[in-house]
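Given below, in the form of structure tokens, are the structures.
Taken together, the values in this text are just the output of simple stated rules run on the coordinates, not laboratory data. All of these numbers come straight from a predicted model, not from anything done at the bench. Cβ atoms are built from the backbone, for glycine too; each structure is taken alone.
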Structure 1
């Protein structure tokens with residue numbers, strides 16, 4: 001599958017800062033909208049279990065990005081762009097407490113894609 005996720009330059013720069021702080025062994029998981037809404041959540045790999053119901057959408061700065069297969073069925077016609085905005089990160093996400101948070105912007109895929 002073609003990578004379905006990318007990131008803005010500012011989000012990539014912030015991710016690199018978080019990799020320095022927490023180590024490079026991280027992963028993103030797109031929240032399904034429970035407690036923290038529909039946010040890209042950043043975790044240490046040892047703190048989050050990827051299940052058979054999760055699929056990989058690609059990587060950002062060598063950090064894998066996953067989403068639940070059922071959720072992906074609703075987003076499959078979009079390309080996801082991780083951006084960075086001011087605000088409070090998801091409760092368990094490593095961006096929480098920094099004054100910045102990751103945000104998903106989606107672009108509808110064209111017929112060619």
Structure 2
């Protein structure tokens with residue numbers, strides 16, 4: 001197996017980030033845990049959102065974690081892929097809408 005820049009084993013070390021900044025690390029994990037509690041959105045819905053966002057921000061650790069989490073919550077592969085497509089559509093739309101800024105700047109400079 002070829003070695004990659006991202007070591008999947010590092011995902012298990014995520015909690016170690018508190019070692020070099022315990023107060024901030026603890027605050028992050030308190031917040032993170034609170035965000036993923038059942039609320040107006042179910043934990044299942046939050047898992048799908050997290051999976052889509054993981055792809056948009058291109059975090060391989062998050063993709064692994066939320067694919068596994070989704071499977072454990074009974075999310076079907078088709079639902080996962082649909083969520084990834086939603087994320088991709090939003091990301092591509094956000095990129096394209098910035099084209100308006102470029103068009104405005106071009107028109108201003110070329111007058």
Say we calculate distance in nm of label points 7 Å out along Cα→Cβ at positions 51 and 99 for every structure; which of 1, 2 gives the highest result? 1
Can you say which of 1, 2 returns -5500 when helix-only ellipticity at 222 nm (-39500 (n - 2.57) for each DSSP H run of 4 or more, over all residues; to 500) is computed? 1
For which of 1, 2 does relative contact order in percent (Cα under 8 Å, 6 or more apart), calculated from the coordinates, equal 29? 1
Starting from the value 56, 41, 38: which structure in 1, 2 was Cα extents along the principal axes in Å calculated from? 2
